[in-house]
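Novice: These are the structures, in C-alpha cells.
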Structure P
Amino acid sequence: MLGFPNAFLGLMFEAAVITLAVASLGGVRFPRWFMLSAQAVYTIALLFAYWLFEQAMFEIGALCPWCLLVTLATTLVFFELTYVNIRDDNLLLPRRLQNALTAFVQSNLDIMLVIAWLLVLVLAVVLKYGDALFA
C-alpha cells in the first residue's frame with residue numbers, strides 16, 4: 001500500500017511499544033504529555049491495523065496468520081495502553097467521564113470488553129471463512 005512492506009511499520013513501532021512496556025515494568029513513570037501522545041499514535045496504529053484487516057478480509061479475500069497476530073497484538077496493546085492512561089488520568093478527559101472510566105476499569109469491565117471485542121473478530125472470520133476453516 002505505501003510502496004514498501006507494511007510489516008516494516010510494525011517492526012519500527014512495536015520496538016518502541018516494547019521499550020515503553022519494559023520501562024514501565026521497571027517503574028518508569030512517563031509524563032502525561034508523553035502518554036497522551038503514545039495513546040494518540042497507537043490509536044492511529046489501531047485504525048491502520050483494522051484497515052489492513054478489513055482489506056485482507058474483504059478486498060483480498062485471504063487472511064494470513066501474521067496479519068491475524070498483528071491485529072490481535074495491536075488490539076491488546078491498545079486496550080492495555082488505554083487502561084493505563086485511564087488509571088493514571090493521562091487523557092485530559094472531563095472529570096465526570098474520567099471518574100466513570102476509572103470505575104469501569106476498576107470493576108474489570110474493560111477485560112470483558114476486550115474479550116467481547118476479540119470474540120466479534122473471531123466470529124467475523126468464522127462467518128466469512130468458516131467453510132474453508134472447518135472443511
Structure Q
Amino acid sequence: MNQNFQQHGAFSWSELLTSDIDAALDFYQQVIGWEVEEMEMPQGTYYVLKAAGEPVGGMMKKPDENDMPDFWGCYITVDNVDETLAKAEAAGGKALYPPMDVPDVGRMCGFRDCNGAIISIITYEQKD
C-alpha cells in the first residue's frame with residue numbers, strides 16, 4: 001500500500017459490496033485487469049484487488065439480508081478511529097457499526113455524516 005495513504009485525512013481504500021461476487025470479479029478483471037487475492041474473514045471471503053501486485057481495493061459479498069443496492073465505499077485514514085467517530089457523532093453523524101479491529105489491517109468503522117452519506121474510517125496497523 002502506498003505510504004501516503006496512511007496520512008490522516010487521505011482517502012486510502014475503496015471496496016465494493018455486491019450481491020453477485022463472481023460476476024463482479026469477472027467484470028472488473030476483464031475491464032480493469034485487477035489481480036485478486038482471497039482472504040478468509042469471519043464474515044466470509046474478502047477479495048483484495050491488486051494492480052501491478054499492489055493492493056488497491058477490495059470486494060466482498062453483501063449480506064443476504066441487506067436490501068441496499070451494490071455500491072463502492074471509500075475509507076479515509078485517521079489517526080484514531082474511536083476519537084474520530086466521537087467527533088462525527090458530536091457533529092450529527094451516526095455510527096453504522098462500532099469500531100472493530102481487523103488483524104493485520106487496522107481498526108475501522110463506518111458512519112453516516114450529518115446529511116446521511118456513508119463513509120468509513122480506518123487507522124492502519126503500523127508495520128515494522
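Novice: Tell me which of P, Q gives 0.40 when you compute FRET efficiency 1/(1 + (r/R0)^6) of positions 32 and 64 (r between Cβ atoms, R0 = 25 Å, to 0.05).
Specialist: Q
Novice: Next question. Can you say which of P, Q returns -5000 when helix-only ellipticity at 222 nm (-39500 (n - 2.57) for each DSSP H run of 4 or more, over all residues; to 500) is computed?
Specialist: Q
Novice: Kindly point out which one of P, Q the value 49, 34, 26 was derived from, the read-out being Cα extents along the principal axes in Å.
Specialist: This value belongs to structure P.
Novice: Looking just at relative contact order in percent (Cα under 8 Å, 6 or more apart), which of the labels P, Q belongs to the structure with the highest value?
Specialist: Going through P, Q one by one, relative contact order in percent (Cα under 8 Å, 6 or more apart) peaks for structure Q.
Coordinate-derived values only; no laboratory data. Just so you know, these numbers come straight off a predicted model, no measurement behind them. Cβ atoms are built from the backbone, for glycine too; each structure is taken alone.
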